[in-house]
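**Q** Down below are the structures I want you to see.
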Structure I
């Protein structure tokens with residue numbers, strides 16, 4: 001019985017030495033995530049350039065594995081099995097980040113955090129506490145809304161304004177303190193400051209008496225930010241000038257380490 005040539009089947013190796021069908025399947029999952037988690041086959045075909053029969057075959061496999069589910073309206077949505085993978089990956093990312101957070105604590109004296117953007121929320125995935133008796137503590141796994149946090153500003157500064165407005169419309173902008181920014185225009189102005197200075201500030205906006213400085217992790221595989229937080233009496237404007245360069249340097253080094261992990 002004749003066999004198909006490896007170069008003409010979906011299991012063919014890609015030019016990079018990988019398996020083409022796997023590369024295509026993961027590309028489709030990422031395109032679904034970029035589209036908000038639910039798409040139709042024609043949309044995937046238009047964005048990926050793949051023919052409909054190929055997409056249909058890949059999606060059928062992903063549905064059978066539980067990574068995608070088909071909605072009653074025939075559109076496809078990301079499936080629940082991805083949640084476990086994402087949670088495990090977030091924990092691993094936090095583990096990789098801990099030595100870098102420890103360095104931030106050593107050089108700044110304040111509590112260091114790593115946070116990700118998960119859907120419309122900020123989730124803290126790693127923390128190394130300050131050695132001071134008066135210090136800030138955020139539970140790993142805690143979820144907060146982006147508008148009242150330094151890490152939220154650092155993460156959303158790279159998003160188009162219309163996407164930020166849409167997110168804020170979904171989450172609302174409740175005031176955590178009297179200093180919390182509660183209007184979309186005010187928040188977009190704060191994001192402009194982040195883009196101009198390269199770092200974000202939470203000045204008593206999430207918790208009274210607490211000041212936080214945050215920077216994004218450049219080129220992270222998922223939107224991530226590093227921050228330090230401490231009493232406003234210690235994280236002063238003068239301290240900011242010394243802390244921000246350290247934050248930027250450590251974020252760049254973590255980015256380089258993550259890139260090495262991805263290419264390994």
Structure II
């Protein structure tokens with residue numbers, strides 16, 4: 001077995017973040033730091049490779065908070081603003097590179113990013129002060145340093161969205177699907193290989209493009225998850241109260257949570 005990978009939850013909030021601007025609900029005014037949720041993103045660090053998944057609008061704060069100074073690539077789940085708007089912050093990862101910075105996404109996401117940050121994709125620009133992106137549409141399976149990644153499509157409204165099966169140097173598998181309403185049955189066998197699953201768990205009330213907590217727990221059972229963490233949570237989720245109701249193999253993520261796999 002290889003060296004363990006550290007998995008850092010940069011953010012586990014939905015598109016509004018928590019607290020929500022102008023909201024005075026119990027969670028938004030809570031003094032529990034685990035109820036403060038920046039936009040969903042995750043970071044993987046092995047002995048030789050650092051990998052970022054999504055670049056939300058809180059990315060600068062998240063990276064500074066966690067003391068992260070280097071990444072080798074970014075994976076994008078999809079093109080929604082709460083997962084892409086912070087792409088310009090990866091300029092700090094470009095300064096010390098001779099080559100362009102690899103970003104992986106589906107065709108729709110790469111097109112969206114190109115519209116938002118056109119200078120980053122200009123092959124004629126090689127200045128060190130800004131993002132110089134090497135946009136790569138997902139292969140069926142690919143490697144980024146120590147990690148072997150298999151993207152899989154999930155249902156998330158009308159937007160083409162992916163989750164990731166990530167084989168770690170230890171031989172363990174992380175499944176990450178932060179924005180998902182349903183897992184297509186054809187992905188079941190791949191997702192069942194996970195040692196740890198991270199699933200969307202927005203709230204308890206039905207939502208058209210995100211799983212409820214109940215749906216996330218049902219999916220966890222369906223894929224025989226050994227350990228599931230819920231992310232992309234709204235201000236309807238009170239950390240301490242809901243944590244106490246979950247099965248032993250399920251937990252709520254929180255900003256700054258670190259796991260070793």
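**Q** Please state which of the structures I, II yields 1.1 when distance in nm of label points 7 Å out along Cα→Cβ at positions 41 and 65 is computed from it. The partial results should precede the final answer.
**A** Details: I: 1.9; II: 1.1.
Considering all the candidates, the number was obtained from II.
**Q** If helix-only ellipticity at 222 nm (-39500 (n - 2.57) for each DSSP H run of 4 or more, over all residues; to 500) is calculated from each of I, II, which structure is the one that comes out at -4000? Please report the intermediate quantities before stating the final value.
**A** Numbers: I: -15500; II: -4000.
The value was obtained from structure II.
**Q** To continue, here is another question. Mean projected area of the Cα convex hull in nm², for residues 121-208 alone was computed and gave 6.1; which structure, I, II, did it come from? Please list the in-between numbers first.
**A** Values: I: 6.1; II: 8.4.
Only structure I yields this read-out.
**Q** While we're looking at this one, here's another question. When distance in nm of label points 7 Å out along Cα→Cβ at positions 25 and 201 is computed for each of I, II, which one produces 4.9?
**A** The value was obtained from structure I.
**Q** So P(r) over Cα pairs in 5 Å bins from 0, in percent, computed for just one structure, reads 1, 6, 14, 18, 20, 18, 12, 7, 3, 1, 0; which one of I, II is that?
**A** Details: I: 1, 6, 11, 15, 15, 14, 12, 9, 7, 5, 3, 1, 1, 0, 0, 0; II: 1, 6, 14, 18, 20, 18, 12, 7, 3, 1, 0.
Checking each candidate, the match is II.
**Q** Which one of I, II has relative contact order in percent (Cα under 8 Å, 6 or more apart), as calculated from the coordinates, equal to 13? Show your work: numbers first, answer last.
**A** Working: I: 13; II: 21.
The read-out was computed on structure I.
**Q** Determine which structure produced the value 16.5 for mean count of other Cβ atoms within 10 Å over residues 57-64, calculated from the coordinates; the candidates are I, II. Mind dumping the intermediate values first?
**A** On the way: I: 16.5; II: 19.1.
This value belongs to structure I.
**Q** Now for a different question. Work out the source of 0.35 here, i.e. which of I, II gives that when FRET efficiency 1/(1 + (r/R0)^6) of positions 97 and 233 (r between Cβ atoms, R0 = 25 Å, to 0.05) is computed. Please report the intermediate quantities before stating the final value.
**A** Working: I: 0.35; II: 0.15.
The read-out was computed on structure I.
Coordinate-derived values only; no laboratory data. Quick caveat, the model's predicted, so the values are computed rather than measured. Cβ atoms are built from the backbone, for glycine too; each structure is taken alone.
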